[in-house]
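K.L.:
Take a look at the structures below.
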Structure I
C-alpha cells in the first residue's frame, strides 16, 4: 500500500523540477530576445523554438545554448544535437535534466528559499 503513495510522490517531484526548469527556460528565451513585455505564459512549451511562433534565429539559438552552458554546465556539442535539443522548450528541459539534474534541483531549492 505504501508503494502506491511513493510512486505518485516521486512523479510529482520529477514533474515539479521539470515545470520549474520549463519556466526558467522561458525566462531565458524572453531575456535572450530582449523583449521585456513577452508573457512567458504565452510561450508554448511544445512548439518549435526555431522557425516557430517565437521566430528564434540562429543568433538567438546560439545565445540560448551559451546561457544553458553557463547556467547548467551542459554543453551541446554538435549542430545536430543543438537542433534536437532546441526542438521545443519541453525537449530542452528534458535534455538539461538528462545531463545536469543535480544543478537544476539545486537551483530550484535555492529559488525556494
Structure II
C-alpha cells in the first residue's frame, strides 16, 4: 500500500506565473534525485500536473494543482520506499518551493534539495 503525503505551498505569483516556473524547473529535477532517476510530467488539465519520479526501480506519483495563491500537492510513495516517505515528500516540496521563489531563467542554477 502506498503512503500519501500532502502539502500546500503558498505563493504570490498568480496561477500563470506559478505554473510557468514549475514547468521550467521540471527538467532540472532529474539531476537532483539521489541515486539518479527520471521524471515524467504531464499537465492533465489547465492547472493540474501529474508527475512520475522513477528512482531505485520504484515510482513515486506526484499530483500538483496550481491555484492563484497556493500550489497543492500530494506525493504517493510506494511501500518499498515507505521508510523514506518523509524525505521523498520533503524533496518534492523543497524543489517546488525553490521553483516558485525565483523566476525561471535558463542560465539559473537548478533547485537543490
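K.L.:
Here helix-only ellipticity at 222 nm (-39500 (n - 2.57) for each DSSP H run of 4 or more, over all residues; to 500) has been calculated and equals -9500, so which of I, II was it run on? Each step should come with its number before you reach the end.
P.N.:
Values: I: -22500; II: -9500.
Checking each candidate, the match is II.
K.L.:
Comparing I, II, where is relative contact order in percent (Cα under 8 Å, 6 or more apart) highest?
P.N.:
II
K.L.:
Can you say which of I, II returns 1.00 when Cα Rg over 2.2 N^0.38 Å is computed?
P.N.:
Working: I: 1.13; II: 1.00.
Label of the originating structure: II.
Throughout, read-outs are computed from the coordinates displayed, never taken from laboratory work. Predicted model, so just to flag it, every value in this text is computed and none were measured.
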